[in-house]
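*Asks:* Right after this note come the structures.
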Structure 1
Amino acid sequence: MSNTTRALKFIEHWNNRDIDGIMDSMTDDCFYHNIPMDPQRGKDEIRPSLEAFIQMASNIEWIVHNIAENSDGIVLTERTDRFEINGQWMDILVMGVMEFKDGLICNWRDYFDMKAYEQETARVLG
């Protein structure tokens, strides 16, 4: 299985709001940086923040616009991450980087515009 396929499966777990599938896609010591927020390391630290996103959204839809894998197996994704909250969809433009070790994500970085995120959050939370 290619890392591109693994990354798409990871995104499918998000779209299904499957926290266990999401967490099972990562190494135990995975490094996660949702830039510009603070980085996190390890499943015990990462899981609560991801659960918060899943719990606040009644639906999740991550739309992949472009995906690429380099010769080292690093996968880049250009996405719109959509979360339905209070009956309204919030859309966040994201550029993601996933590195893999033994078929699992070991280093995951997502880049997004914090101001746009804050505006969308304020809009859907009222």
Structure 2
Amino acid sequence: MRSRELAKYRTRLVEERERIRKSIARHQEVLDHSKQVDGMAHSNHMADQGTDEARQEQAIGLMQSESRYLYRIDDALKRIEDGTYGQCELCSETINQERLEALPYTRMCIDCAEKEDAKRG
């Protein structure tokens, strides 16, 4: 892959990493705020408590999902640095540009990804 293309993907991945980090921080703020409210000695209506718990669960779920996504982004950035970006980890073939445009963090070509998905059932 040409260095100009790699720079484009690197920039895109770095920008996406920053966006995800900010999103995770916002979810953490929701959780921190909930802990502060839970620690206060005032009573809440049961419906308010249910809403707060649902918000906490949603924030935790989103943080977990975004953390996995962040891992994939960081992994792709490492592959750019070590020169393996754009190469399928299973068959070593070049991943086509359309797939990289859609999923710049992908580790596999479409054929290998479909085979892996089929194995998982």
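*Asks:* If we compute distance in nm of label points 7 Å out along Cα→Cβ at positions 13 and 29 for structures 1, 2, which one ends up with the highest value? If you can, show how the numbers build up before the last one.
*Replies:* Numbers: 1: 1.9; 2: 2.9.
Largest calculated value belongs to 2.
*Asks:* Mean count of other Cβ atoms within 10 Å over residues 5-12 was computed and gave 14.6; which structure, 1, 2, did it come from? Walk me through the numbers before you get to the answer.
*Replies:* On the way: 1: 17.5; 2: 14.6.
Only structure 2 yields this read-out.
*Asks:* Thinking of 1, 2, which structure, once distance in nm of label points 7 Å out along Cα→Cβ at positions 77 and 109 is computed, gives back 1.7? Can you show the working numbers first?
*Replies:* Details: 1: 1.7; 2: 2.9.
Only one of 1, 2 returns 1.7 for distance in nm of label points 7 Å out along Cα→Cβ at positions 77 and 109, namely 1.
*Asks:* In addition: Work out which structure the value 1.17 belongs to, where Rg/Rh (Cα atoms, Kirkwood Rh) was derived from one of 1, 2.
*Replies:* Working: 1: 0.95; 2: 1.17.
Computed on structure 2.
*Asks:* Right, something else. Match the computed value 14.1 of mean count of other Cβ atoms within 10 Å over residues 21-28 to one of the structures 1, 2, and report its label.
*Replies:* Details: 1: 17.4; 2: 14.1.
Structure 2 accounts for this read-out.
*Asks:* Which of 1, 2 yields -26500 for helix-only ellipticity at 222 nm (-39500 (n - 2.57) for each DSSP H run of 4 or more, over all residues; to 500), as computed? Mind dumping the intermediate values first?
*Replies:* On the way: 1: -11000; 2: -26500.
Label of the source structure: 2.
*Asks:* Hey, Cα Rg over 2.2 N^0.38 Å, for residues 53-100 alone derived from one of 1, 2 reads 1.36; which structure?
*Replies:* Numbers: 1: 1.36; 2: 1.61.
Going label by label, the one that fits is 1.
Readers should treat all values here as calculations from the given coordinates under stated rules, not as data from a laboratory. In this text the structure is predicted, and so the values were computed from the model without any measurement. Cβ atoms are built from the backbone, for glycine too; each structure is taken alone.
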